[in-house]
Structure I
Amino acid sequence: MDFETLISTMVAAACRGDGAAVAACFTPAGVYHDCFYGAFQGAAIVEMVEQYFHRDAGNFKWDLHDVVDNGHTGYARYVFSYESRLPDALGQRVLFEGVSICVLQGGRIASYREVANSAVGLYSLGFEPARIVRRLAREAEELAARPEAAGHRAG
């Protein structure tokens, strides 16, 4: 399956809450690194979609743009929105954008991660500034810990 079809299949399944169909887009040991919920591997991807995504939100829209790949890595810019099910933001529509980064293996996703403008979504939910800052601090720590950031760290 080509990358554009693969990523389109994955996002459509995630939007409808079909965790098994999302997991089927991944290698058996594949990892989905979600910008809000963390990393889920293999069969745990089903739980992430069905027990986290669709617990906290509904009416998902996930539009892909500028999908490209080189056979090993795939990228897709996206605009993503949903209606919150969180008690403090019930029914609010949240919108943000990002880029999906996928390591590909044998026509499936071995690793999915994203660079997302999540602070915009959190702000839209009415999160307190301190909560948004904690989220941004975690993102900064995760970036600094990645191997490709080694040459950029101070000291």
Structure II
Amino acid sequence: MTDRDIRKVREFNRFYTSVIGLLDKHYLNSPFTLPEGRVLYELHHHQPCSATELIEPTHMDKGYLSRILKAFLKKGYVIRKPHHEDGRAFQLMLSTKGEKEFDKLNTSSSDLIKVMLQNLSKDEIHVLTTSMEQITEVIGQAKVELSAA
């Protein structure tokens, strides 16, 4: 690995972060920050689940995740019910209000991608998505190796 390789990866990270607005105060012009949007996404796809079960897919610190979930409970996005097997634990689910917010955010995310791709040819889209699959595979493998070290 060379210094140029490192520069190129960092350059791409800055570029893509800017393209999809990851550093914007509110993600996709929603009331949510990017981490809040990710928690909403993971809740939608893993419900019902415990707060602990959200730590791994979000890669969030337990305290930070807890603050987001408390805010979601207060705003009525999340319902908390006692776990059916362990009365001391709770299961989390999106409320109807939370599902509506998820749907809006999900639609906005898809719309952004459509705008990004609208002027590309089928061949260019194929090159792009194939490259993304390769990036995901290579970095995913490197991540596995790092966690095993």
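All of the numbers you see were taken from the coordinates with simple rules; none came from a lab. Quantities reported herein were computed from a predicted structural model and do not represent experimental measurements. Cβ atoms are built from the backbone, for glycine too; each structure is taken alone.
Out of I, II, which structure matches 0.40 when FRET efficiency 1/(1 + (r/R0)^6) of positions 79 and 135 (r between Cβ atoms, R0 = 35 Å, to 0.05) is calculated? Working through the options, I get structure II. For the read-out helix-only ellipticity at 222 nm (-39500 (n - 2.57) for each DSSP H run of 4 or more, over all residues; to 500), a value of -8500 was computed from one structure; give its label from I, II. This figure was derived from I.
Each of I, II could give distance in nm of label points 7 Å out along Cα→Cβ at positions 63 and 127, but the derived value 2.4 comes from I. Largest in volume of the Cα convex hull per residue in Å³ among the labelled structures I, II is structure II.
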